[in-house]
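Derivation of every value follows stated rules applied to the coordinates shown; laboratory data play no part. These numbers were taken from a predicted model, which means no experiment stands behind them. Cβ atoms are built from the backbone, for glycine too; each structure is taken alone.
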Structure 1
Amino acid sequence: MSIFGSRKTRMVTAEEALPGRGTPLAVPGRHEVLGSPLEPPYPEGSETAEFALGCFWGAEKAFWQTPGVVSTAVGYEGGFTPNPAYEEVCSGLTGHAETVRVVYDPRRVSYPELLKVFWESHDPTQGMRQGNDVGSQYRSVIFYRNEAQRAAAEESAAMYGKKLAEAGYGAITTEIVPAGEFYFAEDYHQQYLSENKNPYGYCPDHGTGVACPVGLIRADG
């Protein structure tokens, strides 16, 4: 999915970041697969989680296929530029990571179970890249929205880090940071790998093949 060639893998500073724009990008009214809203308000009782794990096309599909997930959307988070366009994010000059917003029913799927999907769907030891996709927008990030999510994320990172080390991988480079502004990506990126948009589309899975035990334990959050 990389369209910009080689890109230095350092984070841009606020002073270096592109100015962006004051107008948000247009957001589709409904999820292409689930039929649910992409923007708030979400169904009563649902909760929200946000994860960055490389190319957001395949990552979003992994989450919308997870039982208990009510809605998903892709966007940009963790940077400085307001309402960035895809090409700007790919330049590395916004600081944003390609991010998946996951709206879920906590009665059907727990936050630790979503963390399991997150860890197993990419290689969290690669720093500012996933496979051949290189740049700050491909870094691994958990954006927590409350203290329960933070605690669960940190616990899962410690547990999964041990599993990865046993399998010969290096240290986890995933950032665990408070959620900031989530900027919705362009319409054509939303549910990109759905049957109606790109039934033969492809987004590489960079998962390590190492199972994550976190999702086996239900917890509040």
Structure 2
Amino acid sequence: MFSKRHQEMVAPEDALKGRATPMTVSVVHRALGVPITPPFDPSLEVAYFALGCFWGAERKFFQAPGVVTTAVGYMGGYTPNPTYEEVCSGRTGHAEAVLVVFDPNVTTYEALLSLFFESHDPTQGFRQGNDVGTQYRSAIYATTPRQRELALRARDAYGARLVDSGHPTPTTEIEDAGVFYYAEDYHQQYLIANPNGYCGLGGTGVSCPVGVFAQD
């Protein structure tokens, strides 16, 4: 039903070449009424998550307390400034990702990690439910060493809970953040513009409380 290229990561030398021109993004956040592009206030923090189709994933985060703005885009691959069609071809190596800008005085990165793990099934490899392809993989792209440490700790702790509940171990990849390529305008806050639009996210039902992995 799905071609092999959708189920295996493309090799760097086989990736699409992309383009030098960034995607034009002109929208203000449809739900929050604020810009979705930098510069962001230096008092805020930035995080990146990939958890399946980015339409529903973005909504999970912009509805969370302490989140100032969000955007959807592409990360973790090789093709510069890809289009949605190119990402869906399986030939860019990118995941569908969500940029999350949050106020650390209101929420924490640990709380966002809990939301991330509870909002999808992180054990499925290159798929999320009926969405199959490398772009739907579970991933966290850390912007600081502290974020990376917490992400690794959370994956290990939540993975133990999943296994105890009869699930496989997580396949979530954790990498340092590279370039975030903004997706086309029509993808931004898609489920605000299209309230009846598709959302394929579904969690495992296993909780990921912050206290399981957060330590001083």
_Structures 1, 2, by distance in nm of label points 7 Å out along Cα→Cβ at positions 50 and 90: label with the highest value_ = 1
*asked:* If you rank structures 1, 2 by distance in nm of label points 7 Å out along Cα→Cβ at positions 82 and 154, which sits at the top with the largest value?
replied: 1
